[in-house]
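Chemist: Below, each structure is written out as structure tokens.
Every number here is computed from the coordinates shown, using simple stated rules; none is lab data. Remember, it's a predicted structure, so these values are computed and weren't measured experimentally. Cβ atoms are built from the backbone, for glycine too; each structure is taken alone.
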Structure 1
């Protein structure tokens, strides 16, 4: 077999996936590896860069190449995505000096956010970078490192994110895409698309940040050392890469203004391609993966992670591998509205739209008639109310979705997908391939060489099903209560 293949790898919060795909979108091999997210303290979230980010990439590459019909010389290019934005200090040899501090689920830099907002001014920060300071912002996390581990901060040759780290291990080039860089608030100037110390020189010397490029630019070429570790051919091109959610959006055909991805995973994430360089206080904004294109984004702090928590703590009697499926089947027997239960899914604070890292979860309305399946269904519906709150915020920002593309492991949960359509009154498209970000990366790898055009993703991944909404008065009323629960209790449910 002499087919030209494109390698896409994605490192997620709990799993790494890799896939080899040809120019027609046919999958020749795919692999996955589970890993853990470390929570050293409440509000902290970390990965081991060597073991998880680079270690998983090496293992995935070698597993893919071990398939009997795959030859290394068939690999034409590589594209990588990973969770983000993350904060990792590295030395001059690109060796980690600390654990990888994860994206918005890590809320350790709350004091630094408050300090920067006070010193610079929240409005000024938003106007400059198009984003308010939140737990998603990397600037405050760098300042946290400086305030708490100055010796590491001082030794760092660069501060990078997860994708940058992997690409640098592959190519010796330290680069970052504009989409990811926009999350380094307040160090990224959205109007000039450049790093800037205009607002805060005390955070970091911007020469210690990666070089800015576009996602499908070639970052560099696979080194002899990386080839020896991964088994991949020396000299093949490696793209700059991006954050996992962006690659996931590409994988299902999000490519033009009005398209919106709804990602069902450990957290929920939303990306809408918009007309022009928009900003919204309750959402995030960034240049998209390609020049002269822009996006609005949103994300929850928890979603699939709550179902995992519930399985671990309240379903110990069920087979671990099948527990979530069994719980979903049980929950289907609970009526819409979960017998008047309403869950606030803020089990690790919340990102958009309330931007409250101190928010806590609530299961409201419990009585002695409720069963396990009612509570589980209420959790799914609570996550869906949170998603609808985000969609509502997009619409209030004059972003009206033309299409919703559903993607991620959670699309297998029928209650979850149907609840979001029923609550939002919007249809969702399900694609035939639900591999996710790694598949999007393989497409971006082919795109970087000019072997496909952007519209070819529609033939790579065709629409399989459409989830049509079935509006319910119960959902309409409960959504109103959902929002009131937070507003009425936020002063007493903060940590």
Structure 2
């Protein structure tokens, strides 16, 4: 098959899949007709839902809202079109960790799965031969998902400030994501919304975590693993990587593959984690039951998981260890770091190392106070530290910083009455894990999380407009009986209805 014929086959396969998806939706009578009464403020239509983030979580939430008949929505993402989320930015693995058969954001629609998308283009035999999903292909699938569902994403736009109004609405102050001029950066057009979903991925409500020791180094000498890193510039350089997570090995591997002279990995633990504990109990029971657990049990599950740590994938580790100039240092927390001349001098319990560049693969934090766009709501958000005091052996600052979310994945007030409309801000990102489990960012349960979220918002919108819905109920006058179903001779309605006896 030549390249032209191959491209035509792929296109025709996708066209057939898209036709099937339309038919499936028709059979299910989806999407539901729009039913939310329009609301206006300051002579403009108010969004029913604004979604901050156009990656996998934002798209899945938007798709489910649309299926439920809530279609006055917009998504905003700071990345360019087709670059949303981590997949083609700071994610540096070759393939996804998740098993290929997981349905991810498909919302229980077979024609919307990655498998359907893949087989439509490459066939069943190639699917059977596929081991894990290549990272770039997953991004291609999400681009198709956005297009086939016609989800309204505004790209290159970041949230500058989220601000409550006295009428219960929310103002989103927006900003060009890559403004080159100061006047452009200062320009903040606004939109109004009844509900806001923060689909902000692994960064959640906080951002990249850097240990205090990073503050002793000048910026040109280090980066966080989620930063844009010029790996070509690390050719023939001595590179250090701090951490033993999947992202640590992925970054080490890219440095090695880019021609680094040497890569040293510094891992605090004396042994690497080998067992992915949460995978061992993955089930619909965990997905749907976690949110109903008592507080102490929620905390115990996630604390144990965090202490056990998730091992790096075997493929990621082998990707590093195949290089003879890769060196793994266990039991090696950083004691000190300083720049001397043109190199970093790094002290650990097992020795001193000279490096040219240091990558911190040290994860993320959930401290909402550190994000300027949330400055107006952060003082009002109740965290788990405000409601739960674990025993000393279960102390965990990351869990303590997690927002205490209600059943609709919405924030709750730290002081009742201080910000009532906070219940209309929904946290659909990693920071929701302690309240709801892993349903707001990871592939396995993203559809379940989106359905929980969208149904909650539908309930809130209906309740908020109950007077209008009741008025519509009273005003509805479409007769089902037209008056010609009986003749005058049959119409003695005073006679009792006699039914035959058995």
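Chemist: State the single structure among 1, 2 that was used to calculate mean count of other Cβ atoms within 10 Å over residues 65-72, giving 12.9.
Modeler: 1
Chemist: One of 1, 2 was used to compute distance in nm of label points 7 Å out along Cα→Cβ at positions 129 and 313, and the result was 3.3. Which label is that?
Modeler: Of the options listed, only 1 reproduces it.
Chemist: A value of 0.80 was derived for FRET efficiency 1/(1 + (r/R0)^6) of positions 161 and 465 (r between Cβ atoms, R0 = 35 Å, to 0.05); which structure in 1, 2 was it taken from?
Modeler: Value 0.80 for FRET efficiency 1/(1 + (r/R0)^6) of positions 161 and 465 (r between Cβ atoms, R0 = 35 Å, to 0.05) corresponds to 2 out of 1, 2.
Chemist: Given 3.8 as the derived value for distance in nm of label points 7 Å out along Cα→Cβ at positions 297 and 329, which of the supplied structures 1, 2 does it correspond to?
Modeler: Comparing all candidates, it corresponds to 1.
Chemist: Which structure, out of 1, 2, was semi-axes √(5λ) of the Cα gyration tensor in Å calculated from, if the result is 48, 28, 23?
Modeler: That value comes from structure 2.
Chemist: Moving on. So if we calculate distance in nm of label points 7 Å out along Cα→Cβ at positions 121 and 257 for every structure here (1, 2), which label has the highest result?
Modeler: Largest calculated value belongs to 1.
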